[in-house]
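Bear in mind that the values in this text are calculations on the coordinates, not laboratory data. This structure is a prediction, so every number in the text was calculated from the model and none was measured. Cβ atoms are built from the backbone, for glycine too; each structure is taken alone.
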Structure P
Amino acid sequence: MSEPMHCANHPNVETYLRCNKCGKPICSKCAVRTPVGYRCRECVNAQQRVFYADFRPTHYLVAAAVSLPLALVAGWLIPNLGWYAIILGPLAGGGIAEAARWTIRRRRGQYTWLVVCGCIVVGTLPWLLQRIGFGVGGMLGVVWDVVYLAAAVGAAYARLHYGRRI
């Protein structure tokens, strides 16, 4: 068995673990689990920066320009189908997220998930406010709007936020 080392970030903590990329000794508090093994936070952050290197702020505008019209249509159509919102909400959210990713050529932006999820919320608000203000569809209609909104936003978030580790 090898000799214990001391963590690079916590000098008084003994460890047997090293970053599998740079070889720096790390303790369990500093280790980040990746699909290829444990790495230090510096190596993980450096890898994440590579993913965002060719992303430009205009890509957020493109993602919003695609997401908002789709969200307006889905936000009106799906809650009006009643309990189908439980099934179709995640499909719509995932579809809107994929459409946004496709238009920005699968580039990763740190806040793309936020732009797309925000567009889904904004796209649903006119119909939700119409139901609340004018009583169109009753309270059950409001329930299906909220169910759709939670399911669609959750699916879009899961689809676009997967790449962020730290």
Structure Q
Amino acid sequence: MRLRAWLKEDFHPYYAILREPAVHRFFGPEPMGQEECWRRLCAANGGWTMSGLGALAVERKSDQRLVGNVGLFNAWRDFEPRFGDQPEMGWIMATDTHGTGLAHEACRAVLHWAETELDPTPIWAIIASANEGSFRLADRLGFEKVTEVDYHGPTVVLRRPAWR
């Protein structure tokens, strides 16, 4: 896989990923709309300018197909605990990549970058309570459960301790 900046041409393929039932079921009962998808892509790129963090497109090398996104960002979520300036990690991957290890590879690359380029800091994540696949990935990445909140439905807040 290759991680890269988002391009305007990624909008329609990413929108299609977000509409896959196995993907959108963890974001709400209905698929995300075009407008929200566009805002997320703009925020992914704009985060780099605003805070030095952002999401990256995940492209499969074998066919140069966009298969998801992964990154570190500040979302300023409106619940406790507050993450403040500590980054949040997120990933969204196309259904046909689930269980293949591609998300783990992408997340490990982002964490390696963070551990090389950032001062040691905890990294947060939120996962819909029913998303077992993401919990397995978060566990492999070193995230630990902190609490549960109601954030667009039952959601678990996790934190990965700062590295040394």
Structure R
Amino acid sequence: MAEAAGYEIVRLRLMGGGRSRHLQIMAESADGEMNVEDCARLSRAILDVLEAAEAILGDYALEVSSPGIDRPLTRLKDFTTFAGLEAKIDLDRLAEGRKRFKGLLAGIKGEGVLIDLEGEDETVEIPFAWISDAKLVLTDQLLKRGADKRAERLQLEQASSDAAPE
């Protein structure tokens, strides 16, 4: 349903129990954008489907949002899209004697995530299936990338409004 509306689900979480359940859905359009209008449109569509299917019994709160700038990395393609940026990766098991890794993303190799760890010369390959949590680290480089994307989007919007007939 989200895909039919032009969005990709980045993360879906049902949190809480009993009377205080919270369904959190992070999504983005194919170009990686998600504005307030997109969130509202997707929220209405999801709510209609959930209610019709009675998928969640009882009371719950629905939250639809963008992944944000220091977004979670939940899909294999995310590790290629954000290559060169700093990330934290937590594993569901020990690898090289630890469960946590931090460094610059270096893409993927098959079903493995490549990361250049801080203070080490070699690139480490981590099986994607072992990752329990991964997210971008808020850095000046990440903030600059976000500002550059916003400026580009605003220029495109301005150009299209200037070209529109009155």
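Going by mean count of other Cβ atoms within 10 Å over residues 54-61, which of structures P, Q, R comes out largest?
On the way: P: 13.0; Q: 20.4; R: 10.2.
The maximum falls on structure Q.
Quick check for you: by distance in nm of label points 7 Å out along Cα→Cβ at positions 6 and 118, which of P, Q, R is greatest?
Details: P: 4.7; Q: 1.8; R: 4.0.
Going through P, Q, R one by one, distance in nm of label points 7 Å out along Cα→Cβ at positions 6 and 118 peaks for structure P.
Comparing volume of the Cα convex hull per residue in Å³ across P, Q, R, which structure shows the greatest value?
Across P, Q, R, volume of the Cα convex hull per residue in Å³ peaks for R.
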